[in-house]
Structure I
Amino acid sequence: MVNVAYAYPWDVVGDPAAAERIAALGVTTVALAASYHSTRAATPFHPAHRVLDVPHSAFYLPVRPKAWGRLTPAAPTWTSPDAYLLAQSALRAAGLRVHAWTVLTHNAHLGAAFPDLLVRNAFGDPYPYALCPSAADVAEYCERLVREVLVAGEPDGLILEGCGPMGFAHQSVHEKTAGAEYDSDLMSLCFCASCAPLYPAATRTRIRTALDTPTADTPHPMDVALGSLADDVRAIRVELAASLRRRLITTARQIAPGIPVTLHANPDPWATGPFAALPVGEPDADVLVGNCWGDPATDAARLTRLADLCTAGQRVGAYVLTLPPRPADPAAQAELLALYAKAGASEFHLYHAGLAGPRRLAAMRQALELASP
């Protein structure tokens with residue numbers, strides 16, 4: 001079983017004890033953020049701060065202007081511009097492998113600068129955090145991002161998050177939308193200038209009508225709303241994620257042929273967000289990681305579906321939440337890990353080694369020990 005702990009560069013930079021503390025969890029690998037969105041992060045062990053405000057998306061390797069096109073990521077001011085490299089060096093010195101956790105289309109900083117490249121719903125409302133990969137400039141930015149991570153960072157592995165369009169059901173600034181009871185799938189279908197011309201002519205009208213005249217919940221609301229158009233629209237959306245995925249994996253293989261590539265993926269063909277739609281598999285990836293933050297039975301079923309999509313030699317990872325509302329209970333966590341392993345996971349991706357306090361880190365370590373075969 002491969003155990004991967006997720007961490008931010010600022011969890012390690014400036015804390016001499018961080019790398020050994022993470023290694024003591026019993027993990028072999030750290031997923032270290034190389035490109036990440038804005039956040040407000042707890043840093044319960046850091047000697048210099050206990051909370052860090054990260055006001056905008058940033059790239060944690062040196063930003064070389066000549067390496068970028070129309071879209072250039074921002075550098076951080078809250079930590080060193082080469083924080084990824086500093087953290088990677090410390091983690092490797094502790095005997096850990098480091099995989100570059102690369103967030104692609106979730107970037108509010110670039111979204112604010114380039115509103116023409118944003119995901120827009122059927123009413124034309126933009127999602128400021130969501131770059132649409134159907135736009136050529138966005139796809140090119142993602143490719144350049146992967147290239148820079150591999151060339152400048154030289155990681156031991158690559159983890160791609162947001163490898164497709166983001167959607168409605170993802171936290172923005174002070175999320176206040178729950179009372180509207182929107183169907184998140186319908187509100188996630190993008191009608192930006194690049195996407196809209198790809199769909200059958202009546203698609204926007206169908207979606208707007210469905211949102212304005214909601215009915216009882218159905219198993220596949222998008223299929224119901226689109227009716228006879230569903231197959232065509234679904235195929236367009238799946239191909240959008242697949243084309244970006246193929247482009248980025250091809251780039252990775254050209255630069256670092258032997259590097260393992262991990263995808264945050266969802267077998268649901270209508271999926272949007274950090275875990276992009278992957279209903280037919282991806283033979284050129286090494287690991288398919290499914291989200292396990294919700295109902296355990298539903299999450300386990302998702303892992304099984306990903307396992308069914310795997311080709312020989314591919315692995316399934318479970319992205320396991322170890323923070324609230326999950327209990328800081330080693331036995332309960334170990335029970336979840338056993339469930340996910342039974343569903344097909346051979347890797348545990350633990351979120352999050354930097355955000356967890358002492359009690360939860362101890363629970364994480366003990367859960368891994370209990371779940372070990």
Structure II
Amino acid sequence: MKKKVWIAIGVTAVFLLLAGVSVYRQAFAKGPEVKTSHPVQEEIKEQIMIPGTAKLVNEQKIYASPEKGEIKEFLVEEGDSVKKGEVLAKFDDQALELELEKVKLQAESGYIKINQLEKEEDQLRDKEKELRKQASEKEADKQIQPERDQLKLEKRLANLELSQVLLQKKDIEKRLGELEVKSTIDGVVLQVNKAATSDPATAGKPVIYVGDLKAVGASGLLSEFDSLKVKEGQKVTLRSDAIPEKEWKGEVSEVADMPEENQGMNPAEKSAPQYRVEVTVKELSLRSGFQLIMEIETDKKKALTVPANSVITGDSSVYVFVVRDQKSYKQEVETGVASGNKIEITSGLNEKDLIITNPSDQLKDGMEVDAK
């Protein structure tokens with residue numbers, strides 16, 4: 001009896017094992033499950049991505065000026081709001097004021113001399129009238145003419161001297177006006193560096209820095225190749241790691257014609273030329289100096305595209321996996337522009353092809369797959 005029971009148990013176990021194998025084969029007969037899609041004709045954007053920096057669009061930097069002397073008086077402090085035309089500082093004007101007084105005295109002396117010569121001309125005319133009464137008109141002219149010519153010459157020279165003095169006066173007054181440093185924009189005083197007027201260590205730094213905090217733009221550097229693609233008016237998307245959930249829209253306002261000067265420590269070392277690009281942005285809520293990523297849209301076109309993660313770059317070729325008769329096959333392709341999570345296919349595929357969008361490392365050429 002016990003023998004029959006063990007035989008029954010053995011038969012049942014074999015049956016269950018065979019059933020399990022059958023189920024396993026049915027489950028995996030189709031191979032690994034893969035996601036698929038067809039290439040799509042759609043509009044894509046060609047973009048250049050470069051690092052950038054937020055910067056003030058409107059700013060004024062005032063530097064020490066040895067030819068003007070030292071700044072005598074600072075009229076603003078950091079954080080002050082200023083209007084265009086407001087005086088920010090004054091240079092020492094003592095030397096120019098003395099020079100102006102000297103020139104004013106010279107001008108006054110010139111006016112006195114000219115007035116004196118005009119009186120002498122009047123006296124000469126009276127003398128001429130008296131001579132004409134005593135002698136002939138011809139004789140009177142003969143005697144008066146040398147004096148008249150002499151007075152005319154002296155008066156002309158006096159007028160020339162006065163004109164020269166008045167030009168000097170005008171120049172000094174202009175220079176005095178320039179000693180008043182005025183704001184060229186409406187903005188905020190961001191820096192007042194009084195030490196920069198006398199400390200050699202601060203040479204090259206602005207004495208006063210004014211900026212319009214409401215107008216913030218961006219700038220970056222382009223390679224030689226990229227500078228040929230970027231033009232004024234092209235759209236720009238800006239992002240910052242400081243505020244990853246936000247982005248800003250702008251447009252290219254300027255591309256420099258000349259490359260940036262070599263900033264390397266060794267002037268003999270030549271680096272690849274880079275060209276500055278300026279971008280205007282609407283309501284860029286970042287401070288000047290924030291680091292940015294700028295995506296410049298250089299072109300738009302219709303193209304055949306596939307998901308970027310479906311394209312595999314091998315050692316010697318670029319390929320995708322296509323599905324035919326429930327099997328995967330490698331298909332070499334040529335790619336073009338990458339835009340977001342899409343990439344352009346310039347050759348190797350058409351819209352009827354079925355490609356695997358999630359190829360795994362285990363996927364092989366000719367492998368059976370369960371396409372979804």
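Every number in this text was worked out from the coordinates using simple rules, so none of it is lab data. Predicted, not measured: the structure shown is a model, and the values here were computed from it. Cβ atoms are built from the backbone, for glycine too; each structure is taken alone.
So Rg and Dmax of the Cα atoms in Å, for residues 136-207 alone, computed for just one structure, reads 16.8, 47; which one of I, II is that?
I
For FRET efficiency 1/(1 + (r/R0)^6) of positions 104 and 280 (r between Cβ atoms, R0 = 35 Å, to 0.05), the calculated result is 0.95, so let me know which of I, II that is.
Numbers: I: 0.95; II: 0.10.
Label of the originating structure: I.
Tell me which structure, out of I, II, gives 3.9 once distance in nm of label points 7 Å out along Cα→Cβ at positions 88 and 168 is calculated. Checking each candidate, the match is I. From I, II, which structure was Rg/Rh (Cα atoms, Kirkwood Rh) = 0.95 calculated on? Considering all the candidates, the number was obtained from I.
Can you tell which of I, II yields 3.9 when distance in nm of label points 7 Å out along Cα→Cβ at positions 288 and 344 is derived from it? Going through each structure in turn, the value belongs to II.
Among candidates I, II, the computation of relative contact order in percent (Cα under 8 Å, 6 or more apart) that gave 17 used structure I.
Where is volume of the Cα convex hull per residue in Å³, for residues 72-191 alone largest, in which of I, II? Before the final figure, lay out each step's value.
Working: I: 130; II: 109.
Top value of volume of the Cα convex hull per residue in Å³, for residues 72-191 alone, among I, II, belongs to structure I.
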